[in-house]
1. From P, Q, R, which structure was semi-axes √(5λ) of the Cα gyration tensor in Å = 30, 22, 13 calculated on?
2. One of P, Q, R was used to calculate Cα extents along the principal axes in Å, for residues 80-167 alone, giving 41, 33, 17; which?
3. Looking at mean count of other Cβ atoms within 10 Å over residues 8-15, point out which structure of P, Q, R has the largest value.
4. The value 3.6 for distance in nm of label points 7 Å out along Cα→Cβ at positions 40 and 72 was derived from one model only; which of P, Q, R is it?
5. Between structures P, Q, R, where is relative contact order in percent (Cα under 8 Å, 6 or more apart) highest?
6. Given that helix-only ellipticity at 222 nm (-39500 (n - 2.57) for each DSSP H run of 4 or more, over all residues; to 500), derived from a single structure, equals -7500, which label among P, Q, R identifies that structure?
7. Given a value of 14.8 for mean count of other Cβ atoms within 10 Å over residues 104-111, calculated from one of P, Q, R, which structure does it belong to?
8. Using FRET efficiency 1/(1 + (r/R0)^6) of positions 16 and 160 (r between Cβ atoms, R0 = 30 Å, to 0.05), single out the structure from P, Q, R with the greatest value.
Structure P
Amino acid sequence: MATIALFHSVLGPRPGFLEAAELLRKEGHVVHAVDQYDCKVFDEYEPAIAFMETLGFENLMARALRATASLPDGFVTMGFSNGAGMAEYVAGNRSGVSGVVMSGGGVDPDALGIAWPANVDGQVHTTVNDPWRDEGIAAVEAAAATVGAHVEVFDYPGSGHLFADASRPDEFQPAEAELMWSRVFEFLARLDRGDR
């Protein structure tokens with residue numbers, strides 16, 4: 001079973017994020033649900049982005065590194081939306097990460113000031129009409145390939161950004177969420193077996 005550092009979206013540690021942590025725990029994984037907002041949560045993106053900007057992206061990245069400093073080698077990073085960038089950043093700065101899971105997009109590693117870690121595979125899960133979708137996903141895929149890693153990109157129908165979050169009824173897509181989680185669990189099992 002994996003040890004997982006789980007990072008929330010720009011909306012903070014909402015119920016859907018905590019439910020995701022519990023879902024992973026029910027599968028036997030050890031989950032560190034990283035709260036970068038000190039329990040503050042948002043229902044809308046605009047005030048959440050404004051709050052994130054007051055904290056500063058560099059400060060959040062530093063917090064992500066501190067939160068994972070004591071985790072044992074072999075842990076997996078996973079994040080939703082903005083948390084996907086945190087998951088990438090930790091993997092690019094901390095040796096011993098075994099895999100990266102990004103839901104709701106990916107960030108160009110160059111924009112984070114990192115190189116994709118050699119031989120660390122990953123997954124990206126996003127809807128094809130996600131309004132936040134950009135070129136970051138292709139950049140992640142290319143950066144990983146240059147160092148001998150493979151990032152699987154899974155495109156789902158629909159437009160939900162946090163499509164796996166049942167606490168976001170306007171974005172939640174239950175069938176796609178179920179498929180995403182089955183793929184995440186399979187990826188984690190593969191890492192546990194040492195398969196690539």
Structure Q
Amino acid sequence: MGRPKKFSREGVLRDAIPLFWKMGYARASVHDLEQATGVNKSGLYSEFAGKEELFLASLRYYLENRNAAEILSAAPLGWDNIANFLVNAPSCIAGQSGCFAINSMRELEMLPPQVTGAVMEGGMQLRALLLPNILAEEPRTNPETLCKIISVYFSGLCIELNLRADKAALEKNVANFMSIMRNS
């Protein structure tokens with residue numbers, strides 16, 4: 001009979017996300033993961049088949065637990081929800097900037113196809129949350145087109161946040177963007 005594990009899967013995922021977010025898949029070593037999670041290599045491998053599986057599970061956990069649904073489902077639906085999302089979602093995990101899924105896209109070629117699938121699924125979920133907010137505003141421009149524009153803006157915003165832009169600059173940029181969206 002094996003020893004009972006002294007860690008939770010969820011705890012490992014929460015602790016691995018900031019490391020993968022900061023270092024990426026390739027630069028994060030198993031030793032780094034041991035340090036970040038407090039779980040030794042054998043414990044990690046008893047829970048996950050390898051670093052790839054831990055990365056994929058971390059990404060899925062992030063996508064399931066980020067605050068997008070909470071922000072974009074608030075009543076009343078509309079532009080204010082989208083502005084709130086753009087300002088607050090890119091830093092939803094303390095000490096991190098941007099979006100873990102978007103940052104992960106830089107390494108898709110070296111990761112299993114399931115990671116690409118998870119990133120694409122996360123993008124589709126985000127667009128499904130954005131669209132009702134756009135429709136609620138009855139824009140003149142095609143709502144699907146606006147949804148794509150907002151998704152691309154969000155991706156660029158997240159990449160830019162890797163430069164550690166300050167909150168005031170972020171809020172000003174989002175306000176300018178939303179002014180354009182409100183007039184579309």
Structure R
Amino acid sequence: MKKDILEGKLYKYNDSLKEDHKRAHQFMEAYNTFNLDNDTRKQLLENTFKHVGKNAHVNPPLYIDYGYNISIGDNFYANFDCIFLDVNTITIGNNCLFGPRVSLYTAGHPIDKAIRNEGYEFGYPITIGNDVWVGGNVVINPGVTIGNGVVVASGSVVSKDIEDNVLVAGVPAKVIRKIGEVDRLYWQKEKERSK
């Protein structure tokens with residue numbers, strides 16, 4: 001059944017998933033204790049997620065569906081209160097930053113009420129490239145791929161794939177402009193000014 005879910009087929013929640021969900025709740029109960037040391041918190045992530053890169057840090061509270069479908073790259077940082085619904089795979093590249101309350105939803109429900117009322121669900125993967133900054137309160141919907149070097153403005157809802165090196169914003173999120181040499185020069189000057 002898990003293979004079918006990862007292939008994007010409709011499925012019904014069952015006892016096997018219930019047990020996986022229970023383990024995820026045990027993880028969250030332990031992880032979301034604010035007085036944990038960083039080493040213990042990192043160990044919990046590594047024992048639960050599919051992959052955890054070097055220098056990864058996720059502030060509690062963190063909410064997940066299962067955990068075993070989540071892969072985060074090197075130098076990943078997530079601020080408080082993120083939600084990763086990993087019915088299907090969530091793959092996050094290297095050097096990514098998430099603001100508070102970023103929500104990644106691989107899970108969905110049929111639009112047709114009759115099928116939905118029968119208890120069917122689906123999950124489509126979310127893939128985020130390298131060097132991506134996702135602002136606070138962003139929602140990323142099932143099946144979305146975000147390219148490398150993207151900035152997603154706070155409060156956006158991403159429902160379609162995003163190309164490399166662009167700034168996106170809005171509900172639904174749309175490309176505002178390309179990110180390029182002008183940005184590099186501006187921020188280089190700001191860096192020099194702050195020395």
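What follows is calculated from the coordinates using simple rules that are stated; it is not laboratory data. Predicted model, so just to flag it, every value in this text is computed and none were measured. Cβ atoms are built from the backbone, for glycine too; each structure is taken alone.
1. Value 30, 22, 13 for semi-axes √(5λ) of the Cα gyration tensor in Å corresponds to R out of P, Q, R.
2. On the way: P: 34, 23, 20; Q: 41, 33, 17; R: 41, 25, 18.
Here the read-out was taken from Q.
3. P
4. Details: P: 3.6; Q: 4.3; R: 1.8.
Derived from P, not from the others.
5. Numbers: P: 18; Q: 23; R: 14.
That would be structure Q.
6. Working: P: -13000; Q: -21500; R: -7500.
Computing helix-only ellipticity at 222 nm (-39500 (n - 2.57) for each DSSP H run of 4 or more, over all residues; to 500) on every structure in P, Q, R gives -7500 only for R.
7. Numbers: P: 20.8; Q: 14.8; R: 18.0.
Of the structures listed, the value fits Q.
8. Numbers: P: 1.00; Q: 0.75; R: 0.40.
Looking at the calculated values, the largest one is P.
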